[in-house]
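Colleague: Several structures are given next for inspection.
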Structure P
Amino acid sequence: MVSSGNRLYVTTRSGDTIVFVPDRKEFKPLAINKLGEPTNATPGLSDGEIFLRTSKAVYCVAAR
């Protein structure tokens with residue numbers, strides 16, 4: 001799990017990245033993004049970009 005701003009990002013082994021705001025009372029995902037392939041890696045964050053590694057590729061997602 002990694003954090004940026006007020007959001008947490010966690011990637012499941014099946015390749016879904018779940019974005020949420022930490023809240024002690026309720027888990028409410030803001031987004032669930034599917035890679036379509038499995039991963040065992042923790043997301044990496046740098047300069048507004050998120051890096052996701054699978055066994056086949058490395059993806060970079062950025063808001064531009």
Structure Q
Amino acid sequence: MSNFSLEEILKTVETCEKCKLHKYRDRGVFAEGRSDAETMLIGLSPGKEENLTGRLFVGPPGIF
């Protein structure tokens with residue numbers, strides 16, 4: 001397992017062009033909270049509100 005800092009992973013997320021989602025990205029949606037948290041929530045691709053705000057799990061669910 002490789003050890004990458006959250007900052008390194010965020011930079012990768014914000015500059016990634018490996019799929020077509022990057023064409024519609026306004027802001028990278030990556031992480032919030034403590035890096036040493038015991039629980040992590042992982043979602044699918046960001047929706048409209050996540051893309052606009054750069055925040056996770058905002059806006060109506062299931063709306064792309």
Structure R
Amino acid sequence: MVSSANPQPEALTIVEAKVRAGCGRSMIYQEIQSGRLRARKLGRRTLILAADLSAWLANLPLVKP
């Protein structure tokens with residue numbers, strides 16, 4: 001649920017997470033399977049907390065100049 005004080009949802013679907021991260025669905029699932037990206041289940045839905053997605057992105061390797 002999105003509140004007016006916080007326009008960004010706390011939990012993202014796989015599709016929302018891939019769009020926000022700028023990668024593909026397969027990459028999201030691979031990262032979940034490897035344990036590098038945390039996900040949660042709500043019934044049949046797989047959800048990724050926005051904080052977990054941000055942490056995963058922050059921990060990606062840096063590009064060397």
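Just so it is clear, none of the values below were taken in a lab; they were calculated from the coordinates. Quick caveat, the model's predicted, so the values are computed rather than measured.
Colleague: For structures P, Q, R, which has the highest computed value of relative contact order in percent (Cα under 8 Å, 6 or more apart)? Please list the in-between numbers first.
Modeller: Values: P: 25; Q: 29; R: 32.
Going through P, Q, R one by one, relative contact order in percent (Cα under 8 Å, 6 or more apart) peaks for structure R.
Colleague: Right, here's the next one. Where does the value 0 come from, among P, Q, R, when helix-only ellipticity at 222 nm (-39500 (n - 2.57) for each DSSP H run of 4 or more, over all residues; to 500) is the thing being computed?
Modeller: Structure of origin is P.
Colleague: Next question. Say we calculate percent of Cα pairs over 17 Å apart for every structure; which of P, Q, R gives the highest result?
Modeller: On the way: P: 37; Q: 45; R: 40.
Going through P, Q, R one by one, percent of Cα pairs over 17 Å apart is largest in Q.
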